[in-house]
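The data blocks that follow each hold one structure.
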Structure 1
Amino acid sequence: MRKLNLFIERQKDLPVNWDNLKLEKGYRADLIIERKLLMELKFVEQVLPVHQKQTLTYIRLQNIKLALLVNFNVAYIKDGIQRIVNGL
């Protein structure tokens with residue numbers, strides 16, 4: 001059986017450059033996998049549109065195409081996963 005090694009960054013502080021303003025720690029990504037997938041982890045009663053917009057903003061700023069917004073406060077984890085795409 002082949003072992004799979006993925007490059008995973010946890011709780012990574014990411015910079016934000018906006019309108020001649022640079023913040024070294026603009027936000028903190030929960031997980032970034034292979035610099036291709038961002039995972040935003042939540043434990044909330046209900047995922048709100050602001051959570052979806054926040055995740056979309058994160059992937060746009062990092063030029064990542066795909067994110068998973070995962071809410072662990074659900075009976076079945078499959079009900080708590082939302083796919084968010086950037087420009088597809």
Structure 2
Amino acid sequence: MTTWFVPKRYGYGATPVSWQGWTLTALFLVLVVLAAALLLRGDPSPTMLVAFFAVEAVLVVAMSIISYRTTAGEWRWRWGDTPDFDRWDT
């Protein structure tokens with residue numbers, strides 16, 4: 001599998017480095033905004049709020065799994081002082 005993400009230099013997680021990673025990130029953001037627009041319009045009921053948070057949870061879990069599996073290197077907390085990877089070498 002190709003590398004879509006690399007570990008962040010500071011903090012936890014990964015950042016996109018390929019067009020696939022950027023596309024996935026953009027799609028994730030579009031789906032989050034779309035879910036908010038559709039489920040939270042007007043005066044949302046408690047049922048709609050639960051549905052919104054359920055959809056958001058599924059999106060976050062899916063994004064996390066895909067980005068974790070396509071990251072070159074491990075996810076761990078980093079302080080930026082000891083890089084153990086070449087950030088832009090994909």
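Every number in this text was worked out from the coordinates using simple rules, so none of it is lab data. Treat the numbers as computed from the prediction; the structure is a model and nothing was measured. Cβ atoms are built from the backbone, for glycine too; each structure is taken alone.
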Test item: helix-only ellipticity at 222 nm (-39500 (n - 2.57) for each DSSP H run of 4 or more, over all residues; to 500) calculated as -17500, pick one of 1, 2: 2
Parent structure of the calculated result 47, given that relative contact order in percent (Cα under 8 Å, 6 or more apart) is the read-out and 1, 2 the choices: 2
Comparison of 1, 2 - label where FRET efficiency 1/(1 + (r/R0)^6) of positions 48 and 72 (r between Cβ atoms, R0 = 41 Å, to 0.05) is highest: 1
Of the structures 1, 2, the one that 1.6 was derived from, the read-out being distance in nm of label points 7 Å out along Cα→Cβ at positions 8 and 24: 2
Ranking 1, 2 by distance in nm of label points 7 Å out along Cα→Cβ at positions 40 and 64, the structure that comes out highest: 2
Answer label among 1, 2 for the case where volume of the Cα convex hull per residue in Å³, calculated from the coordinates, equals 128: 1
With mean count of other Cβ atoms within 10 Å over residues 56-63 derived as 13.1, matching label from 1, 2: 2
